[in-house]
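Trainee: Take a look at these structures.
Where a number appears in this text, it was derived from the coordinates with a stated rule and is not lab data. Everything numeric in this text was worked out from a predicted model, so none of it was measured. Cβ atoms are built from the backbone, for glycine too; each structure is taken alone.
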Structure 1
Amino acid sequence: MTLAEIDDAQRRARLGVRHLLATPAASVEEVADAVVGLHATDPATVVLSACARMRQPSVADVEAAFYERRTLVRLLCMRRTMFAVTTATAPVVQAAAGAAIAAKERQRLLQYLADGVGWDADRLAEVEQATLEALRLRGEATAVELTRDVPALLEQVVVAAGTPREIRQNVSSRIIRVLAADGLLRRSRPLGTWLSSQFRWTPAAPWPGIDPDEARAELVRRWLASYGPGTEADVKWWTGWTLGAVRKALTAVGAVRVRLSTGDGYALPDDVDPIGEPEPWAALLPGLDSTPMGWQARGWYLPDHHRSRLFDTSGNVGPTVWWNGAVVGGWAQRADGELVWELMEDIGTDGAAAIAREADRMAARLDGVRVIPRFRTPLEKELAK
């Protein structure tokens with residue numbers, strides 16, 4: 001049987017349309033669902049990623065989705081990474097990826113507490129219950145406020161004892177992290193601005209239970225609809241699952257094999273025909289954006305010889321400049337907030353002019369606010385000097 005062929009140009013066209021970069025959306029919620037989830041390890045990424053894909057970009061609207069409409073939530077899920085997903089998507093993501101991460105986090109926490117302060121599972125359960133009750137009574141609280149109500153959270157563990165990296169940690173951060181992973185509390189509005197990672201916390205109920213196999217199949221269906229076609233390795237990397245789990249989910253959704261420039265990949269059965277080319281588009285995306293972090297194999301949209309300047313040594317992408325579905329450069333802000341960018345490819349005068357206009361829009365959107373990526377990359381640091 002001859003496999004349908006989907007070339008790199010077609011994949012770049014799909015990326016532009018389906019990730020709402022060529023066709024911006026009306027709402028934050030549309031954006032989050034279009035990319036399955038927005039990367040949220042760096043609080044700035046969520047806001048900048050959403051605004052890059054909205055017809056009327058608004059920091060206030062992104063914040064309202066989290067803290068007023070409550071249609072977006074942050075979950076620790078795929079690859080033990082923080083994502084912002086819609087409340088409609090959250091149960092699927094939690095069952096497919098978050099629950100297993102939460103179980104591993106709890107195991108680590110129990111070992112950490114047993115070694116550090118001699119707690120067992122019963123003692124942890126007592127402290128967790130007291131923490132949840134204190135949060136219920138307050139309605140919303142910071143970790144510091146919760147330690148005032150539950151002194152046990154202030155007990156300390158010595159980490160890396162006897163080494164130059166030795167530090168003492170309150171157990172509070174680890175316990176609150178696991179309660180959040182279990183869905184028993186959620187992040188609320190941060191202290192300070194939208195750049196802050198110091199969140200308040202609110203009580204929550206666990207997400208509705210879904211059969212894990214069904215949830216994994218649904219998550220893969222959504223990934224293929226947004227990122228497809230892709231390879232088994234792409235899905236395995238993005239989800240953090242075993243190869244067996246990936247193959248089972250691909251089979252469950254009836255994924256069909258297609259021919260890519262790098263070999264065989266997979267697409268949904270009704271998604272092998274080409275789509276129309278979108279109008280030319282440019283974008284400036286923040287570090288850790290969901291699009292450049294969407295595949296393990298990136299050569300079809302990011303030349304391998306540029307990777308070392310755009311990624312850090314742990315595989316985190318920095319701020320990128322895009323033209324018609326390909327990464328063509330990077331951008332940064334200097335100490336005074338000035339936005340600067342560099343092209344790494346010759347894209348002609350029309351492309352350069354479109355990127356310049358997009359950079360002006362980004363600068364106006366930031367309005368003097370300086371965003372320093374949590375994971376800094378060689379090109380970003382060069383430009384920021």
Structure 2
Amino acid sequence: MKFSFKIGTIMGIPIKLHITFLLILPVFAYLFASAPEPYGFLEVEALTMRYTLSTLTALLLFVSILLHELAHSYLAKRYGVSIESITLFLFGGVSSMEEIPRKPSQEAKMAFAGPFVSLVLGLFCLILYEYFIFPTPEFLKNPAFRIIWILGVLNVVLGIFNLLPAFPMDGGRVLRSLYARKMSYIKATQSAAAVGKFFAILMAIFGILIGNLWFPLIALFIYMGATEEERSTQASVTLENVLIKDIMTKTVISVHPSMSVEDLVHFMFKNKHMGYPVMEGGVLKGIVSFTDVRKVPPLERPVLLVRDIMTKEVLSVSSSVQAHEALKLISGKNIGRVLVIDDGTLVGILSRTDLVRTLRLMSE
């Protein structure tokens with residue numbers, strides 16, 4: 001995920017912070033500092049202490065979200081799914097998984113794991129506060145212990161909210177797993193997405209009626225998530241029965257590393273392709289795309305060569321694998337094309353356009 005940086009590794013999974021997390025953290029700290037008890041620290045007169053408690057609460061809340069995502073990832077790894085990373089960002093956390101298990105029971109367990117951890121953590125905090133801290137008079141005067149109460153409430157809300165039967169929440173995946181026991185995976189996804197969209201519309205209407213803009217914003221997030229899940233699942237399943245060798249471009253046009261960037265621009269306009277493998281003496285040296293060209297100022301293009309701007313680490317696939325594997329690679333890395341290499345020999349190139357064209361033809 002762009003604009004994120006790694007802060008550590010847990011269970012072999014890189015943990016990353018997105019730039020939006022750094023933006024939302026002060027907002028949460030401010031909200032906790034401005035809210036009265038029992039959900040904030042407004043009555044704390046010392047400004048430094050108030051914002052220290054608020055910031056600590058915000059950090060612990062995101063730790064709770066990380067535990068939620070780790071629960072998903074733990075079960076996913078047990079089912080053989082590769083986890084690329086977990087990223088904390090504006091709306092919470094997201095686990096970058098290679099794919100979602102197709103077995104309904106596995107998807108249900110994996111989806112429920114996150115809310116289950118949130119609910120257990122939340123109930124533990126509430127019980128700890130109610131029965132071990134709240135009855136003690138001297139602790140009542142110390143607002144630091146209110147953090148436990150706030151985390152308890154928010155984790156319970158997080159767990160319940162994620163169980164709503166709507167993508168991209170975990171409840172939407174649980175619902176799909178239930179549908180998938182009785183129908184095809186695509187049909188199950190469409191049905192679960194329809195429920196999610198309907199729920200989003202009701203939430204938006206409710207928010208407008210009560211004059212709360214947060215509900216329409218959340219509804220928009222849910223509606224877009226349901227639409228994206230439906231679209232991506234349709235594409236992935238459709239391409240499962242298509243081999244890369246059947247849709248790739250077999251006539252590969254390459255460029256030499258000694259070509260100037262200015263000549264490369266003219267070459268791109270002439271051949272109408274946005275990316276090319278870089279070959280020298282029959283040996284693959286890298287790949288260059290229009291994205292690489294755009295980074296070079298026009299005045300420098302006559303001087304710089306292709307070898308100066310090309311990407312040397314080439315992503316490739318075999319011609320005998322299914323096209324949905326290439327779709328995952330292209331989507332996950334946010335690239336326009338991959339090279340098709342068999343036994344060390346370049347045999348073709350597969351672009352995002354090739355995949356889109358195939359999807360359109362098969363949908364017809």
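Trainee: One of 1, 2 was used to compute distance in nm of label points 7 Å out along Cα→Cβ at positions 190 and 342, and the result was 2.7. Which label is that?
Mentor: Matching structure: 1.
Trainee: 26, 55, 18, 0 is what came out when P(r) over Cα pairs in 20 Å bins from 0, in percent was calculated for one structure; which of 1, 2 is it?
Mentor: 1
Trainee: If Rg and Dmax of the Cα atoms in Å, for residues 142-229 alone is calculated from each of 1, 2, which structure is the one that comes out at 15.8, 56?
Mentor: Label of the source structure: 2.
Trainee: When you work out relative contact order in percent (Cα under 8 Å, 6 or more apart) for each of the structures 1, 2, which one comes out largest?
Mentor: Evaluating relative contact order in percent (Cα under 8 Å, 6 or more apart) on every structure, the highest lands on 1.
Trainee: Cα extents along the principal axes in Å, for residues 238-293 alone was computed and gave 37, 29, 20; which structure, 1, 2, did it come from?
Mentor: This figure was derived from 1.
Trainee: The value 0.90 for FRET efficiency 1/(1 + (r/R0)^6) of positions 78 and 270 (r between Cβ atoms, R0 = 35 Å, to 0.05) was derived from one model only; which of 1, 2 is it?
Mentor: Structure of origin is 1.
Trainee: Of structures 1, 2, which gives -12000 when helix-only ellipticity at 222 nm (-39500 (n - 2.57) for each DSSP H run of 4 or more, over all residues; to 500) is computed from the coordinates?
Mentor: Checking each candidate, the match is 1.
Trainee: Given that distance in nm of label points 7 Å out along Cα→Cβ at positions 110 and 334, derived from a single structure, equals 5.6, which label among 1, 2 identifies that structure?
Mentor: Traced to structure 1.
Trainee: Right, here's the next one. Work out the source of 0.50 here, i.e. which of 1, 2 gives that when FRET efficiency 1/(1 + (r/R0)^6) of positions 254 and 326 (r between Cβ atoms, R0 = 30 Å, to 0.05) is computed.
Mentor: Value 0.50 for FRET efficiency 1/(1 + (r/R0)^6) of positions 254 and 326 (r between Cβ atoms, R0 = 30 Å, to 0.05) corresponds to 1 out of 1, 2.
Trainee: Now for a different question. Can you spot which of 1, 2 the value 123 was calculated from, given it is volume of the Cα convex hull per residue in Å³, for residues 6-165 alone?
Mentor: 2
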